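In what follows, structures are represented as C-alpha cells.
Since every read-out is calculated from the coordinates, none of them should be taken as a lab result. Since the structure is predicted, the reported quantities are computational estimates derived from the model, not experimental observations. Cβ atoms are built from the backbone, for glycine too; each structure is taken alone.
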Structure 1
Amino acid sequence: MLKQRWQRLHSWQKFWLMFATFFLVSICAVIIAAWPKADPAIVANLQSPACSSWRALPDGSWPDTYPVESDPCRALRLFALEQKTPLHTEADYEAYLMQAGIRTTLSFLAVWAGFFTAVYLIGWSTAKASGWVLRKRSQRSAS
C-alpha cells in the first residue's frame, strides 16, 4: 500500500517529502541539543540555607540590580532578575526549564512547518501552472 502511494506522487512531491523528512530529523537533533539544562549554581543556591530570603521572594517581584560577583546567592538573584521569575524550590526551576524547552520545541517546529508548507505550496502551484501551460501549448498545436 505504501509503495502504491509513493508511486502516485509526482517527482516534486517525492523530493519535497524526502527534504522535509531530512530537515525534521535535523530539527529534532537541534531541539535535543538546545533543550535547557539545569545550572548547577542555581541548584546549589536553591539548596543553600543562606539563600532562603531569595527563595522567599513573592511572585511578581525580583531584584532590581545585578548582584556582585561575591554574592553567595548570585546565580539565584541573577536568574530572578534576568528571567523576571523568582524561584522558590527546585521543582519550580525544573518546571521553568520544562516550559522553556517546550517553548523552544514549539518554535522550531512552527518554523519547520511554515517553511515546508510554503515550499509545498510553491511546488504545487508551479506544477499546476506548468501543467496549464503544457495543455494550452498542446491545444494550439492540435488545432
Structure 2
Amino acid sequence: MNTPNSLLPQKSTFYGATADELKQKREAVGWRAWFDQRLLFPHHGEVILESRKLTLNSWLTLKPEEITNLRLEFTPLYPRSLAGGVRGQFPSLGIFSAGRPLILETVPVGEIYLLIGYKWLWGTTQNAKWFAMLSNWLIASHRNP
C-alpha cells in the first residue's frame, strides 16, 4: 500500500498510551480493563498522518525521524487475552489479529501503544492498515528528507 502525498492526509480516531502509562493503568484499572480496554489508554482523539508529521490529537506530534521502529503484535503489556476481553460470555474479535496493538518506538517518549479506529463492541482496529501506511510513509520520508 503506497502512501504518496496525494493520499495524505489520512485521518482516524485513536486510543493511545506510552508503555509506562499502560503498565500503570493496568495496575490501577485491574479487572475492569477486560470489559473495556479503552480504560487503559489515557490519550484519545483524532490521529492525522500528513506528509511530514503524525499528529495524535493534542497529545503528541511526531516527525518521521522520531519514529525508530513499528510493530504490530500482542505483548505482555497488551496480550491477546486482554485484547479479546469479555463481551457477554465470550471474547470479542480482538482476540484474533484484528486486536493487535500498533506499537511505535519513538525518540521523545519511548514505546507508544495505539488502537487506531478501535471498535469497542467488536474489539477490532484499523491497526494493520495504519501499520502498512506508516511503514510506507517512513520509507518515503527517508528517501525524500
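When distance in nm of label points 7 Å out along Cα→Cβ at positions 56 and 80 is calculated, the result is 2.5; to which of the structures 1, 2 does this value belong?
On the way: 1: 1.1; 2: 2.5.
The correct label is 2.
Out of 1, 2, which structure matches -25000 when helix-only ellipticity at 222 nm (-39500 (n - 2.57) for each DSSP H run of 4 or more, over all residues; to 500) is calculated? If you can, show how the numbers build up before the last one.
On the way: 1: -25000; 2: -7000.
Answer for the origin of the read-out: 1.
Looking at structures 1, 2, which one was Rg and Dmax of the Cα atoms in Å, for residues 16-71 alone calculated from, given that it came out as 19.9, 57? The read-out comes from structure 1. Which of 1, 2 yields 16.6 for mean count of other Cβ atoms within 10 Å over residues 8-15, as computed? Attributed to the structure labelled 2.
Determine which structure produced the value -0.53, -0.64 for log10 I(q)/I(0) by the Debye sum over Cα atoms at q = 0.09, 0.11 Å⁻¹, calculated from the coordinates; the candidates are 1, 2.
Working: 1: -0.53, -0.64; 2: -0.26, -0.39.
Checking each candidate, the match is 1.
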